[in-house]
Structure I
Amino acid sequence: MAGLKEKRGFIDKDRLDLSERRAVAHWMKRWGVSEDQIVTAHRKAGHMVKDIAAELGKKR
């Protein structure tokens with residue numbers, strides 16, 4: 001699946017890589033949270049989107 005990140009417009013719906021600005025912006029908009037909140041939740045919960053959502057109290 002390494003080639004998927006190279007596809008235009010691809011956002012991994014299962015894992016969040018903080019170095020991927022488009023992905024962070026996508027989840028910020030979807031959850032209505034700030035980048036700092038996402039970074040803090042990512043540090044606590046790990047890189048899985050479902051775990052970050054649970055940490056933020058949001059639905060995936």
Structure II
Amino acid sequence: MKARTTGYIFASIFNFIASSCFLVAAIFQKQTVPKYGFYIAAIFLFISAAGFLYTYLKSKNGK
């Protein structure tokens with residue numbers, strides 16, 4: 001069970017970092033089309049990270 005918990009935490013941390021990088025890239029991007037792609041990627045990675053944390057906290061509180 002410990003590896004599963006660590007996996008959830010690492011996955012959420014990496015997704016938060018990735019979404020932050022995509023957001024920063026979108027802010028400094030000059031062209032319109034990649035900018036919107038970066039925004040969309042940042043949103044999906046942020047949702048994924050929140051989902052991993054929610055799953056972890058739900059399983060932790062359920063015990």
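Among the shown structures I, II, from which was the value 2.4 of distance in nm of label points 7 Å out along Cα→Cβ at positions 28 and 52 calculated? Intermediate results must be reported in sequence, preceding the final value.
Values: I: 1.2; II: 2.4.
Here the read-out was taken from II.
Check the numbers for relative contact order in percent (Cα under 8 Å, 6 or more apart) across I, II and tell me which is largest.
Values: I: 26; II: 43.
Greatest value across I, II: structure II.
Taking -32500 as the value of helix-only ellipticity at 222 nm (-39500 (n - 2.57) for each DSSP H run of 4 or more, over all residues; to 500) derived from one of the structures shown (I, II), identify that structure. Can you show the working numbers first?
Numbers: I: -14500; II: -32500.
This value belongs to structure II.
If distance in nm of label points 7 Å out along Cα→Cβ at positions 12 and 36 is computed to be 3.2, which of I, II is the source?
Derived from the structure labelled II.
Out of I, II, which structure matches 53 when volume of the Cα convex hull per residue in Å³ is calculated? Could you put the intermediate results ahead of the total?
Numbers: I: 75; II: 53.
Source structure: II.
Bear in mind that the values in this text are calculations on the coordinates, not laboratory data. All figures in this text were calculated on a predicted structure; none of them were measured in a lab. Cβ atoms are built from the backbone, for glycine too; each structure is taken alone.
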